1. If Rg and Dmax of the Cα atoms in Å is computed to be 23.9, 78, which of I, II is the source?
2. In terms of distance in nm of label points 7 Å out along Cα→Cβ at positions 71 and 303, which of structures I, II is highest?
3. Which structure, out of I, II, was distance in nm of label points 7 Å out along Cα→Cβ at positions 191 and 231 derived from, given a value of 2.5?
4. Thinking of I, II, which structure, once distance in nm of label points 7 Å out along Cα→Cβ at positions 255 and 279 is computed, gives back 2.8?
5. Taking FRET efficiency 1/(1 + (r/R0)^6) of positions 15 and 143 (r between Cβ atoms, R0 = 25 Å, to 0.05) as the quantity of interest, name the structure among I, II where it is greatest.
6. For relative contact order in percent (Cα under 8 Å, 6 or more apart), the calculated result is 24, so let me know which of I, II that is.
7. The value -11000 for helix-only ellipticity at 222 nm (-39500 (n - 2.57) for each DSSP H run of 4 or more, over all residues; to 500) was derived from one model only; which of I, II is it?
8. One of I, II was used to calculate FRET efficiency 1/(1 + (r/R0)^6) of positions 31 and 79 (r between Cβ atoms, R0 = 25 Å, to 0.05), giving 0.10; which?
Structure I
Amino acid sequence: MDTYAVHAEGLRKRYGGKDALAGFDLAVRRGTVQGLLGPNGAGKTTAVRILATLLRLDGGRATVAGLDVAKEPRAVRRRIGLAGQYAAVDQVLTGRQNLEMFGRLFHLDGRRARQRAAELLARFDLVDAADQGVEGYSGGMRRRLDLAASMILAPDVLFLDEPTTGLDPRGRGEVWDSVRALVADGTTVLLTTQYLDEADKLASQITVIDRGRAIADDTPDGLKSAVGGDRIEVVVGEAADIPRAWQVVAGVCREAPETDHGERRVHGLVHDRVAALTEAARRLRDEGVAVEDIGLRRPSLDDVFLRLTGHRTAEEKAGAAV
């Protein structure tokens with residue numbers, strides 16, 4: 001058990017007769033980032049709230065930093081940090097004043113609160129903006145300040161519940177860099193997110209939750225491999241060339257390829273990715289097929305998410321609506 005900073009077995013939570021968690025299991029190794037993925041309503045936030053002692057569990061057992069969350073909630077709270085979906089900092093105060101205030105709320109004396117604030121401002125690259133009002137901070141800076149506030153007591157375990165919601169790419173990158181730095185210093189992070197690229201970049205292990213249960217747990221590469229291997233994709237210039245392109249692609253694939261007529265695209269699974277691509281390109285040239293694009297594609301976490309849960313991610317839905 002010392003291997004795991006977070007360990008949960010059979011967690012259950014009900015709201016009005018409905019299971020939010022229905023026997024959820026989780027094991028997070030120390031000093032790593034574990035991603036927790038799932039569609040809206042799958043139970044991600046409920047799980048985090050139970051592990052952070054904000055909700056009582058209805059069944060099962062969980063330990064955080066070696067402490068039982070049901071029997072030792074106060075001791076657990078001294079060992080964890082929590083950052084929710086929205087920055088919980090005071091916009092009227094400066095960054096420095098925010099951190100000093102949180103330090104005092106955590107019962108640090110004035111000198112130690114000031115010292116800890118200075119340490120965290122340096123760690124999260126906020127020294128230049130330390131004495132500016134938070135209302136003038138960018139979204140990424142506010143999230144970094146929020147992360148700093150959650151680290152006042154240097155927790156063993158940090159829970160991040162969709163920490164980059166609403167941030168632009170630059171802001172998300174700033175938060176990712178901060179999370180990597182925390183893990184390098186030994187903090188264990190449990191990250192819930194609906195951004196699949198975020199989990200792919202940060203997490204060494206991913207648990208997929210749906211309908212209150214863990215339905216998969218593996219490395220990002222392991223999850224991708226489970227839904228299939230590399231695919232070759234060919235986009236032709238004219239719809240009339242689709243049948244000939246299909247014949248060529250079928251000749252290098254391990255099963256019958258698929259066709260997307262709207263995008264004039266033919267794609268299928270291959271064994272030897274480089275050899276398949278080379279052979280397909282040669283045959284298409286010999287057949288005189290005008291090709292707009294040809295390439296290899298590995299499965300993504302979006303493919304995993306869709307295959308396992310039957311849901312598209314929030315990110316994909318937003319893109320489809322544009």
Structure II
Amino acid sequence: MNTNGAAVSSRRETWKRVKRMKLLYALLLLPVVHLFLFSYVPMYGVLIAFQDFKPALGIGGSDWNRFEHFRTLFTDFVFLRALRNTLIISGLKLCFGFGAPIVFALLLNEIVHPRFKKWTQSISYLPHFMSWVIAASILVEIVSPQRGVVNYVVTLFGGEPIHFLASKTYFIPVMIASDIWKEVGWAAIIYIAAITAISPDLYEAANVDGASRLRKMIHITIPSIMPVIVVLFLLRLGHILEGGFDQILNLYNPLVYEVGDIIDTYVYRTGLAQFKLDYAAAVGLFKNVVGVVLLVSANLVVRKYSEHGVW
């Protein structure tokens with residue numbers, strides 16, 4: 001009886017809290033409905049990855065193909081090339097692009113002059129709000145062999161103009177650099193917020209002990225924001241097979257397909273240009289499954305050796 005009474009009392013308290021915060025739950029309802037309609041309902045369409053899909057027959061009327069598309073994946077040279085390029089580009093972005101916002105946030109935190117700090121932070125955000133259509137147009141002008149400022153500097157020192165976006169050697173470095181330029185300021189926001197949450201008492205104690213600014217950064221700032229770094233790294237790892245569709249689509253061309261074609265652009269060409277919707281769905285499903293497996297595996301490893309993790 002006591003157990004039942006406690007359960008009833010707990011339910012009553014829960015309903016009281018729900019009634020008290022009903023407006024907050026009402027606000028939560030809209031994003032939940034949006035998530036359900038646009039993220040979960042479309043999962044039904046994944047079935048076409050296992051079919052010889054014919055739009056006239058629909059999902060219910062198309063024949064099952066016994067995983068034929070998935071067998072084709074690993075014999076398709078173009079897909080394997082796109083997979084290799086995706087891993088290379090995403091890996092380089094993870095190595096250089098993930099650490100850049102952390103370094104930027106740490107350096108920004110060391111700026112003493114408040115007005116200069118505010119202007120620096122605001123300017124670093126601006127590229128994020130440009131679409132890759134606009135950013136790509138700016139980048140094309142910057143690296144243009146005829147009128148670009150980069151090639152002007154190259155020729156000024158006696159070199160020959162370089163067509164960066166048509167060169168297999170320079171295309172990937174340009175992608176990495178432009179991605180960092182566009183996203184470093186925005187990605188640093190969460191690290192800056194984490195740094196501002198650090199107790200000032202820690203820095204005051206370090207000042208008393210005579211610690212330099214570098215020592216305080218190494219022994220106070222970085223360890224304090226490490227949980228945030230770990231969580232964001234795990235989330236980023238789950239997107240390892242996303243090389244940056246908008247960026248690549250707006251900047252690549254057939255001359256650099258060998259190094260610049262990634263899974264997303266391959267799916268775009270296969271699904272929309274060639275209208276192989278079922279095969280494109282199989283490629284997309286493969287990419288998402290790999291991302292989930294990587295995220296879960298990495299989280300389990302991190303949770304085993306530390307107290308940090310996504311869940």
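Readers should treat all values here as calculations from the given coordinates under stated rules, not as data from a laboratory. Computed from a prediction, not measured in an experiment: that's the story for all the values here. Cβ atoms are built from the backbone, for glycine too; each structure is taken alone.
1. Working: I: 23.9, 78; II: 25.2, 91.
Source structure for this number: I.
2. Working: I: 4.6; II: 3.7.
Ranking I, II on distance in nm of label points 7 Å out along Cα→Cβ at positions 71 and 303, first place is I.
3. On the way: I: 2.5; II: 1.7.
Going through each structure in turn, the value belongs to I.
4. Working: I: 1.8; II: 2.8.
Structure of origin is II.
5. On the way: I: 0.30; II: 0.00.
Ranking I, II on FRET efficiency 1/(1 + (r/R0)^6) of positions 15 and 143 (r between Cβ atoms, R0 = 25 Å, to 0.05), first place is I.
6. Details: I: 19; II: 24.
Answer for the origin of the read-out: II.
7. On the way: I: -11000; II: -19500.
Computing helix-only ellipticity at 222 nm (-39500 (n - 2.57) for each DSSP H run of 4 or more, over all residues; to 500) on every structure in I, II gives -11000 only for I.
8. Numbers: I: 0.95; II: 0.10.
The structure behind it is II.
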